[in-house]
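Chemist: Several structures are given next for inspection.
Rule-based calculations on the coordinates, nothing more; no lab input. Computed from a prediction, not measured in an experiment: that's the story for all the values here. Cβ atoms are built from the backbone, for glycine too; each structure is taken alone.
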Structure I
Amino acid sequence: MKELRLVWDLPVRVFHWLLVLVIIALYVTAKLGTDWTPWHMRLGKFMIGMLIFRLIWGLIGPRHARFSHFIKGPGAMLRYLKGGITSVGHNPLGAGMVVLMLLLLVVQVTTGLFTTDDIVWTGPYFPSVSHDLAEKLTAIHHLNFKFIEAAIVLHLCAIVYYHFVKKERLVPAMFHGRKPASYVAEQEAIAGSQLWKALLVIAVAGGCVYLLLHAAPPAPTSIDY
């Protein structure tokens, strides 16, 4: 049996699969109509907390979770494409996808705070902007999800390519967190998932979401046109 070494900590793995589930749930609740809008909004708030957690975890988490460890410039991406770079965690192209997805999701939840369906439901910060601006932000919210969908398709294509062409199975490692020792030098493996630290970050993220929503202006009794 091959020796395996830990690369992906548990919080990163849980975040990854929760992200998959929440994005699917957000898509479904958006398509089901206004009766499901309250659930869509609850999921959006949960997504805000998830993103705050990942941004903090990207600064203080274990080695391969940190942005400083895997985010590289265009030069590194080019060298990787030429075969000059090997990566234990995210490769330079994968890192670019992580950054892109996080940015798209930040835009999505931010615009979601100001959205309106022009019927019943509005985002918590809708009253703080003009109706015209709210409509523009709502349009961006809808358009931006198209970019998220495109990024997801690109990500899935990359997984298929790595599986069949490069013979590297990326999905199993995101479940159990480990890669073969022949691929991961001992000094590149992580000792553990730092769960105590993750719990503190979860508490901070939850507090940030509470403060954000608590600071929202009072909901309007009607939408002015």
Structure II
Amino acid sequence: MLTAVIIAGITTLALMGNYTYFGHTPAELEFGPAWIAVVLCSIAGGLTGGLFSAALIRAARGLPGRIGQLLMRHPVTFAAGCGVAIAAIGVISHGQTYGTGYDQARGMVEATTTLPASYVILKFAATVISYISGIPGGLFAPSLSVGAGLGTWLAHLMPSAPAGAVVLLGMVGYFSGVVQAPITATIIVMEMTDDQRVTVPLLATAFLAFGVSRLVCRRPLYSALARRFLEAQQRVAC
């Protein structure tokens, strides 16, 4: 697996050159009062990421009540209703919640886009509805986008901390809360900065968010979904 990753990376560099998917930011976070951002982004990212994972794991087991009955009896109607809900959210957000959220996340990282605080809630809801419809729109890019929006919102509460750094902390906090893989989350977000001095705050945020997320959702999202998939395959085979 490691060999495949290394070869894929070398191939990409040969074809595309050295680039970063979500752009770059020269963000720094000096040790001191600004580190309150680490605590706030850890708590906010861990809680919201854990709630997101718990919702998706619960949906994978089957939705409760009348919603679950509608899904079982009329799956096409249910999917159509989810589509209408996602379209309505898109209209409310003026189209910002459509797609993976790549453009929005990159704009927030590079400080070229300003989005309202409601973007976090609307994108969160759109991603959950997309998943339970049976046609998920991805988890990786939408999670980073929601995390960037969360960091942008929290940056207004901490004027002493650089906004660019808080955006990165929000991304790593939320993504770590979703996947409960703090080292992976740190490495992914770390490539977006040209200053390695932000690495320690990113690691601290990722591990704290991981701990907070575990209080909300005891099982990691990807392993829980993989286990459900294997169980379904075993039932089909039998």
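Chemist: Among the shown structures I, II, from which was the value 0.85 of FRET efficiency 1/(1 + (r/R0)^6) of positions 141 and 197 (r between Cβ atoms, R0 = 35 Å, to 0.05) calculated?
Modeler: Here the read-out was taken from II.
Chemist: To which of I, II does the computed value 4.4 (distance in nm of label points 7 Å out along Cα→Cβ at positions 13 and 117) belong? Don't skip to the answer; put the middle values down first.
Modeler: Working: I: 3.8; II: 4.4.
Attributed to the structure labelled II.
Chemist: Something else about it: For structures I, II, calculate distance in nm of label points 7 Å out along Cα→Cβ at positions 21 and 181 and state which one comes out highest.
Modeler: Values: I: 3.4; II: 1.1.
Largest value of distance in nm of label points 7 Å out along Cα→Cβ at positions 21 and 181: I.
Chemist: Still on this model: Quick one: helix-only ellipticity at 222 nm (-39500 (n - 2.57) for each DSSP H run of 4 or more, over all residues; to 500) came out at -23000 when computed from one of I, II, so which one is it?
Modeler: Checking each candidate, the match is II.
Chemist: While we're on this one: Starting from the value 0.75: which structure in I, II was FRET efficiency 1/(1 + (r/R0)^6) of positions 157 and 213 (r between Cβ atoms, R0 = 25 Å, to 0.05) calculated from?
Modeler: Values: I: 0.10; II: 0.75.
It was calculated from structure II.
Chemist: Could you figure out which one of I, II the value 19.4 for Kirkwood radius over Cα pairs in Å was computed from?
Modeler: It traces back to I.
Chemist: Here distance in nm of label points 7 Å out along Cα→Cβ at positions 53 and 133 was calculated and came to 3.2; which of the structures I, II was it taken from?
Modeler: Details: I: 3.2; II: 2.6.
Answer for the origin of the read-out: I.
Chemist: Tell me which of I, II gives -0.44, -1.25 when you compute log10 I(q)/I(0) by the Debye sum over Cα atoms at q = 0.12, 0.22 Å⁻¹, for residues 77-204 alone.
Modeler: II
Chemist: Can you spot which of I, II the value 108 was calculated from, given it is volume of the Cα convex hull per residue in Å³, for residues 29-100 alone?
Modeler: Only one of I, II returns 108 for volume of the Cα convex hull per residue in Å³, for residues 29-100 alone, namely I.
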